[in-house]
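Please go over the structures that come below.
Nothing in this text is a laboratory measurement; each read-out follows from the coordinates by a stated rule. Since we're looking at a predicted model, the values are computed, not measured. Cβ atoms are built from the backbone, for glycine too; each structure is taken alone.
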Structure I
Amino acid sequence: MNEIVLGHLSETQLGEVWIGVRDGRLVGVMIGRNRTQFLTMLAEWLDQFTVVENAAVTGPFTTQIAQYLAGDRRSFELPIDWEFLKPFQRSALRLVCAIPYGETRSYGDIARTLGNPTASRAVGSANAKNPMPLVIPCHRVVGSDGKLHGYSGAQGLISKEWLLHLEGAIQARQMSLF
């Protein structure tokens, strides 16, 4: 049976952050939700698993995420488990993962890079189901109009805007929640 090691950051600028690690590789990140919601998300992606907690395993993951959210880290040096993703989603999210800190790309940009310029909606769907936000920075993907569209973490678009402002990719509007 698969063993998922859980890690947790209780107080971040975006609320609680949960992480899941399998065989030393990241399989999940959830922002602004609770443990039960995180385990439910993991169950949608992964075969049956047992849950353990081991700070020695999750420490490097939680440390890097905390550093990023504090503005002290621009890139992650974490192993990612890509194998459980469907092929199109894996391809799209690998491109999202390559978007540099402080920059954005449109869903159409990703679709064109994939060689399928009409696949913008499919890229949007792949992003909406991103099991590892922050580390796979789906917040850096915007609409072709330059506007923010969809974000499943924490406070939705408010969180997406906050993350892009943190990176200097956009000028923040008034953000009353942060």
Structure II
Amino acid sequence: MKKIAVIFPGIGYHTDKPLLYYSKKLAAQAGYEIVEVPYGGFPKGVKGSAEKMEQAFYSALSQAEDILKEVDFLEYEDILFISKSVGTAVASAYGAKHHLSTRNIYYTPVEASFQFMDQPGIAFTGTKDAWAELEKVEDGCKKGGFPLYRTEDANHSLETGDVITDLKNLRKIMKITKEYIDTI
């Protein structure tokens, strides 16, 4: 079976940060071809500005179009999108635009992402995420049918500030991620 995992980072959360770094390693270990979408050049002050968030989204989506233009998704029997923050909206919008059937790992989706998230997947959020209101994320996941995994006292990077706690949480998150990757 030919499989591809496409990694959609967030604003300032590139593919070598823990959530994306380890999830792409898990996907590679499971036999997925890995394609990263290293967009960037976002405006400053995105947090708290709906206008700048929208600009960042459309910029990232345009860059993803260009980066992925050579990928023939019809070659693959399993398409896995692993996304973080604004990347959850970009991955979902990209998949919808290209009529792709994807499985998704949504790390810390922002509220605007839920308008695009219509493919199956699992979601993760922190209970102290300053980028997305917990109640709105819970509601979006419930409406979309996405199992939601909460990390207590964690921020938008799913970190608490205590390194040992963060490593324990990361291990749990990656265990759930691996189980999802392995279910085909």
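Taking FRET efficiency 1/(1 + (r/R0)^6) of positions 68 and 116 (r between Cβ atoms, R0 = 35 Å, to 0.05) as the criterion, the top structure among I, II is II, with the largest value. State the single structure among I, II that was used to calculate helix-only ellipticity at 222 nm (-39500 (n - 2.57) for each DSSP H run of 4 or more, over all residues; to 500), giving -12500. The structure behind it is II.
Sorting I, II by distance in nm of label points 7 Å out along Cα→Cβ at positions 108 and 156 from high to low puts I first, with the largest value. Structures I, II were compared on distance in nm of label points 7 Å out along Cα→Cβ at positions 84 and 100, and the highest value belongs to I. If distance in nm of label points 7 Å out along Cα→Cβ at positions 132 and 164 is calculated from each of I, II, which structure is the one that comes out at 2.4? Value 2.4 for distance in nm of label points 7 Å out along Cα→Cβ at positions 132 and 164 corresponds to I out of I, II.
In this comparison of I, II, the computed figure 2.6 for distance in nm of label points 7 Å out along Cα→Cβ at positions 12 and 124 is attributed to I.
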